[in-house]
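Each value in this text was obtained by applying a stated rule to the coordinates, not by laboratory testing. No experiment lies behind these values; they were computed from the predicted model shown. Cβ atoms are built from the backbone, for glycine too; each structure is taken alone.
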Structure 1
Amino acid sequence: MRNGMLWVLQIVAGVVFVVAGVAKLLGAPRMVAEFNAIGFGEWFRYLAGILEVSGGTGLLIPGLIPYAGILLGAIMACALLIHVFLLGNIPYPAIALLVVNGVIVWGRLGKGAGAREKGQPVN
């Protein structure tokens, strides 16, 4: 996968995660209602917000990109499970972001990473 395409995905995903995380941290009414419905308490909303802002920012820092993608992918997998089993709905945005993070991680740690280690050009 081309480096430029990965950067576009990382920037878009990073912005989405930072905006969503900030909404959780600032107590946007929709986020408060959603996390109240989950029933884990306010601490869980703050934790999710901190992790999303950290991961979204990490997608923009070259040394952290694959690890931020793994973190955010795990968060989206948990969000998917929570939405399906606790809230009873299908979270299409979480599914899309899970796929995007998978592409980012694969692009940064997969086939392209091996070529970089061998000093070969990466497309």
Structure 2
Amino acid sequence: MMSIRPARVQIVTDQSVILSAVSRAYRNKPVDIVTAPNTSLAQEQQDVIGFDLFLLDLDMTESCSFKLLAVMTERFPQVPIILMTTGDAQSKEMIAKIEAIRSASTWSLLEKPFKYKKLVDYIASALLK
């Protein structure tokens, strides 16, 4: 009998509260959450795991998140990305910067702070597409 594998979601953020809260939210659900607290580990994981969705924090202290976004877009253009930021999610500059990198691929922008139900809803919506 063939089994359906759980969806695989990678969360790239250096904010441990986000990593642990999302991992807890999906503990008993058919979704594998893989966490990466930095862009180097994120890329290592991407080399060996086929992800169905990425969550990328644009505010990481190492500030390489836009470089990682460009790499992810080039390598995995079909995989949707939810971008998280403390910046203004309605900012024309922010949207233009993202669209310049990810123009032909699916992305959503989630402004922090947010309620975790909203993030879970974003994840569920992205996995249905």
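Miscellaneous remarks
- Of the structures 1, 2, the one that -25000 was derived from, the read-out being helix-only ellipticity at 222 nm (-39500 (n - 2.57) for each DSSP H run of 4 or more, over all residues; to 500): 1
- For distance in nm of label points 7 Å out along Cα→Cβ at positions 36 and 92, the highest value in the series 1, 2 is held by structure 2.
- Which of 1, 2 leads on Cα Rg over 2.2 N^0.38 Å, for residues 12-51 alone, largest value: 2
- Looking across 1, 2, the calculation of relative contact order in percent (Cα under 8 Å, 6 or more apart) that yields 24 traces back to 2.
- Comparison of 1, 2 - label where distance in nm of label points 7 Å out along Cα→Cβ at positions 44 and 68 is highest: 1
- Value 30, 14, 11, calculated as semi-axes √(5λ) of the Cα gyration tensor in Å, assigned to which of 1, 2: 1
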